[in-house]
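Visitor: Once you scroll down, you'll see the structures, which are given as structure tokens.
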Structure 1
Amino acid sequence: MNLSKNASCWQPFKELNILPVPSQYILSVLLCLTKTKDQFMTKSQMHKITTWQTFDLYIPIANLTIYQKCVYYKGIKIYNHLPKTIKDLSGDKNKFKLALKIYLLHNSFYSLKEYFDT
């Protein structure tokens, strides 16, 4: 592909099935999180109330900014923001990874802010 120096990478990345670095970060954090998902509490376990967010992971209260920026805390927020159809596949590692990668390739997030804004 012949691209100029100032050309956007967005379309060529989609055509070549390349994830931008923030999307790779999201993928790796979520794959690590799902390996240890049984160590996290869901909102239903914490509150004993059935809501539409029942199976989201409980985000612990954190007053320190350094804790809020750690992978553990961010990972829970990233996981909770996933579409329900992908979260439902988290029990099957291969299906979850495939669905997540397709979702990230389709959307090509270039920042976490962009991910959370969708």
Structure 2
Amino acid sequence: MAGYERHLFVCENTRPEGHPRGCCAAKGGAAVRARFRQLVQEHGLGARVRANMAGCLDHCEHGVTVVVYPEGVWYGAVTVEDVDEIFTRHILSGEVVERCRIGAGPFPPPGR
């Protein structure tokens, strides 16, 4: 089996309640990943696109964080409502959704 054309990593890291950086799990990481997985299946892309759970991606304050490879595009503050747009524009059409991208707008670049 060849590698995936696109691989999404969705942070679902958990931190203790009240942690100053917050955590993606508390911000809906599991629901975001579930919606990506649902769209992958609905579009029959299970052999070409994979949406995986990730541990901490070190952008906790911008959670839910999603990284799309091979492009290496980082998205922050992703909600379930954002998933359809990211999937349609980025996964299906190769267009980065700049309004959600870390490193554009209010987000610092990865590896700050």
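Visitor: Between 1, 2, which one scores greatest on relative contact order in percent (Cα under 8 Å, 6 or more apart)?
Guide: Structure 1 gives the largest value of relative contact order in percent (Cα under 8 Å, 6 or more apart) among 1, 2.
Visitor: Of the structures labelled 1, 2, one was used to calculate log10 I(q)/I(0) by the Debye sum over Cα atoms at q = 0.15 Å⁻¹, giving -0.58. Name it.
Guide: Values: 1: -0.73; 2: -0.58.
Of the structures listed, the value fits 2.
Visitor: Kindly point out which one of 1, 2 the value -15000 was derived from, the read-out being helix-only ellipticity at 222 nm (-39500 (n - 2.57) for each DSSP H run of 4 or more, over all residues; to 500).
Guide: The read-out was computed on structure 1.
Laboratory data are not the source of any read-out in this text; all were calculated from the coordinates shown. Keep in mind that this is a model prediction, so the values were computed, not measured.
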